[in-house]
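Rule-based calculations on the coordinates, nothing more; no lab input. All of these numbers come straight from a predicted model, not from anything done at the bench. Cβ atoms are built from the backbone, for glycine too; each structure is taken alone.
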Structure I
Amino acid sequence: MEPRLHAVATPDGLTLTVEEYGAPGTAASIVFLPALGVPLAYYGKLFAAWTARGRHVVGVELRGMPQSPVGNLRKESFGYAHLVRVDLPAVFADPAVASAGRVVLVGHSLGGQLALLSGAAGTVRPDAVVTLGTGTSSTAARRSTLGRARRAAGVRFVGAVTCSLGYWPGHRLGFAGRQPRTLITDWAYEARHGRYRLHGDRTDYEAALARMEIPVLLAGIAGDRMIPTAAVDHLARRLPPHVDRARIEAVPDHFLWARRAPGPVIDDVEAWLARHQL
């Protein structure tokens, strides 16, 4: 199935691209946010399989990725606050999303964090949030002393390279793609402190997360080494008690499930959505 492409203009002059699959119906629409550094095209099989189940799906190419390019990441730096407070409200105002009666905001990895942050702060108002393979980047999520030391060293390395070059060359170093300095600063703060503080944004996001009232599902991927169960647990403790958890037995990899085994993920999410009549 070929998606319908929508060009979404942001208030600061960027053009984002969203892909729309299917059409709004009685079931809630899915708005999907990718992982850090992963192009939207990677999730094509997931979107096609979900649409075949009768869902209307809108995938968002995040700022800085191939279909939503930023010319110069050094001069046009952006962080989590831009994605949460500028880009997502623009996407929700686009007819592809605005025409939907109800919306479930679904995110993979960083996309799940953005879904939680925007839902908690009220910059967009989905009817539910679902995260897939999303957890803290904090060293606290590593159970062994060696694991915590390696994680801390990795965070310091990412910060040092980003500070030196003015951006993060993840496309060459095998992690997170090419990213601007501000976004990496936001990622590194949560990794060091186990809490969110967004550059240029004075919102207390930890307090906002603790007050979330809409339904939330945190779905971990069994065997995910990048976001292990302890990382999901750490994030869950910062959310209200009503948040639901799931452990999905898909391809045991942080990324490959989207291409090789989207079915088990869709099954678990659909079962949860059915319980909430979404």
Structure II
Amino acid sequence: MPATSPAKSRQHIALEVLRTEWLSEHMVRVVLGGEGFDAFQDNGFTDRYVKLHFLLPEVEYPEPIDVFGLRETLPREHWPVTRTYTVRWINQQDKELAIDFVVHGDEGLAGPWAASAQPGDRLLLSGPGGAYRPQPEADWYLLAGDESALPAVAAALEALPADATGLAYLEVGSEADIQTIQAPAGMSVNWLTRGEVPAGASSLLIDAVATSSWPEGTVDAFVHGEREYMKALRDVLFKQRGLLRSQVSLSGYWARGRTEDTFQAEKREPIGKIL
């Protein structure tokens, strides 16, 4: 769910659901493809993200759908609802891409959609954006995030060279939310479980990064997740650990108690500033 760069064009593509797969108790993968796949241009970032455009069921939209053109002809309350998600992986040969969704029952919009998605369902998306790929000149890597950043962290782990070393910290609700991730043998992948503590209200991720024993050498850090987590980790990384801005990719993917629409609007206000 993700990041810093806007989509490069005001166009969208239409993909169709090919299959779904439950990765853990609260995360489902939706694999997309179809005729629209060739219009998707991979940007090579491991945190590449797309805007998903959900049509409102009570509104009759003219076909063919023009997501951005609708904003010129319909009142705002009839515009498709936009949500931001990381592309977990892309398979150019099979013309497929995967997006992983956190699901908590009927909460939210995108999660319930993904949980009930069926082959042939249509999904409109635009992008991708993104800004991070592991820096090959780094001596070691620090990857940290909550569930919202799990797809981007997993993609980064899989993109690392086989001899990469470092630390990864992933906060999830319980052991049932732990999933299999491919990582170099030298990367220590640590799962942090909150238990009954609500998402966005734990100090586990912050404490883990602050108190861990760091390897020697220059680190390349990718740290993303809930906004207040990121503010606390900003101080850990820059004040406590003394990292340079060029060494760190740091961003809030969501904010506790906020809808995505409010969260995105607040990025322009002091409360929404991370860096």
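With respect to mean count of other Cβ atoms within 10 Å over residues 18-25, the largest value across structures I, II is given by I.
When mean count of other Cβ atoms within 10 Å over residues 194-201 is calculated for each of the structures I, II, the largest result comes from I.
Looking at structures I, II, which one was helix-only ellipticity at 222 nm (-39500 (n - 2.57) for each DSSP H run of 4 or more, over all residues; to 500) calculated from, given that it came out as -4000? Derived from II, not from the others.
In terms of Cα Rg over 2.2 N^0.38 Å, for residues 106-257 alone, the structure with the greatest value among I, II is II.
Between I, II, which one scores greatest on mean projected area of the Cα convex hull in nm²? Evaluating mean projected area of the Cα convex hull in nm² on every structure, the highest lands on II. Each of the structures I, II was assessed by FRET efficiency 1/(1 + (r/R0)^6) of positions 26 and 242 (r between Cβ atoms, R0 = 25 Å, to 0.05); the largest value belongs to I.
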